[in-house]
Structure I
């Protein structure tokens, strides 16, 4: 079985969800005080989606939020999810193609690369918000990523943590592994085949045993 492992970024490979929640909570308090769960509602959405749904036609406010977000991302910390990169490398050694499939844009990725200069070299490809015609929860990004490597999405692994990302992976037909970095195991269960808090257990098991838990077999 030759296939690809496709990883969301925030909350899956880098532990930034808490920082984004704080940022969008403050934005919500200021701009949408009548929506107390604003940060939760927009989790996993692109800026284009957020602006279309909540700031439609408000170009000056969109500009203000964009500038605030750029400043915030430049000063953010980008800690890695425990065991994530080790697991990516183990999959690569087993013959998997590996990719990041994120709703983040290229400006955000530049901040990440500044914090982790060798990050991009650990993956075969990095897909950003600019690569997908429709953003998550549409499955396009995962279908496109699979096709980039010559596979069907149904033959790939997807690692996700947000409701919109889990929906995208599920609807693409991929085998979905949920990271419970921001949601409970009960919340992710309907849209995933397996859930785990980080990659430490997967690394202890090894790729072969981990794939067996998913009902799959390792690459020959």
Structure II
């Protein structure tokens, strides 16, 4: 059986670098963060390789940990330089949170499901991350207390872009969010703020669990 290090190296080489992820800082973060620790209920002696496979995996409560390529791709789109304060909506397993925390100054991460937030916090605390704030709340309204944000990353699909999130972007800030029909596929939107003007570009097709809340899909 391959070691964790070998599996992570294969993941970075064959799933990320070979498919166009070029930011060396993102690749280093993906290599460093132990993905298997964020996946509950795995018998590591048998299923360790599954944790590093190019696929989303269930983490309970109807939620998933995104495939490694999607985590890396969305992170690279943010073009992080290390000084940023980021709002992440949808803590989930905490894996994407860890990757962001490797690359920025501060992450505020919101999760509506208390059990998932608590589990993610335990893993991230054990890994000694000190630059993460955990919030249990409806993420579709953002988190005004810490606004404005240099970047906002949403890890669930919205029916449309919540206006509250755009308002909480700092000047030159960037919002990454999947938008579209949850019964089929969505598109990844890249929204940038310049003063009071917002530009929107559509990136790749994707499929995420629904963003549930006041400004998202309803329960």
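Relative contact order in percent (Cα under 8 Å, 6 or more apart) was computed and gave 26; which structure, I, II, did it come from? Comparing all candidates, it corresponds to I. Source structure of the calculated read-out (semi-axes √(5λ) of the Cα gyration tensor in Å, 26, 19, 17) within I, II: II. When FRET efficiency 1/(1 + (r/R0)^6) of positions 152 and 184 (r between Cβ atoms, R0 = 25 Å, to 0.05) is computed across structures I, II, the figure 0.55 traces back to II.
Work out which structure the value 0.40 belongs to, where FRET efficiency 1/(1 + (r/R0)^6) of positions 32 and 200 (r between Cβ atoms, R0 = 35 Å, to 0.05) was derived from one of I, II. Value 0.40 for FRET efficiency 1/(1 + (r/R0)^6) of positions 32 and 200 (r between Cβ atoms, R0 = 35 Å, to 0.05) corresponds to I out of I, II.
Tell me which structure, out of I, II, gives 1.8 once distance in nm of label points 7 Å out along Cα→Cβ at positions 24 and 80 is calculated. Only one of I, II returns 1.8 for distance in nm of label points 7 Å out along Cα→Cβ at positions 24 and 80, namely II. Structures I, II were shown, and distance in nm of label points 7 Å out along Cα→Cβ at positions 8 and 144 at 4.0 was computed from II. Here P(r) over Cα pairs in 5 Å bins from 0, in percent, for residues 88-159 alone was derived from just one of the structures I, II, and that gives 3, 16, 25, 25, 18, 11, 2; the source is I.
Each of I, II could give helix-only ellipticity at 222 nm (-39500 (n - 2.57) for each DSSP H run of 4 or more, over all residues; to 500), but the derived value -8000 comes from II. Between structures I, II, the greatest calculated value of distance in nm of label points 7 Å out along Cα→Cβ at positions 40 and 208 is seen in I.
FYI, it's all coordinate maths here, none of it is from the lab. Predicted model, so just to flag it, every value in this text is computed and none were measured. Cβ atoms are built from the backbone, for glycine too; each structure is taken alone.
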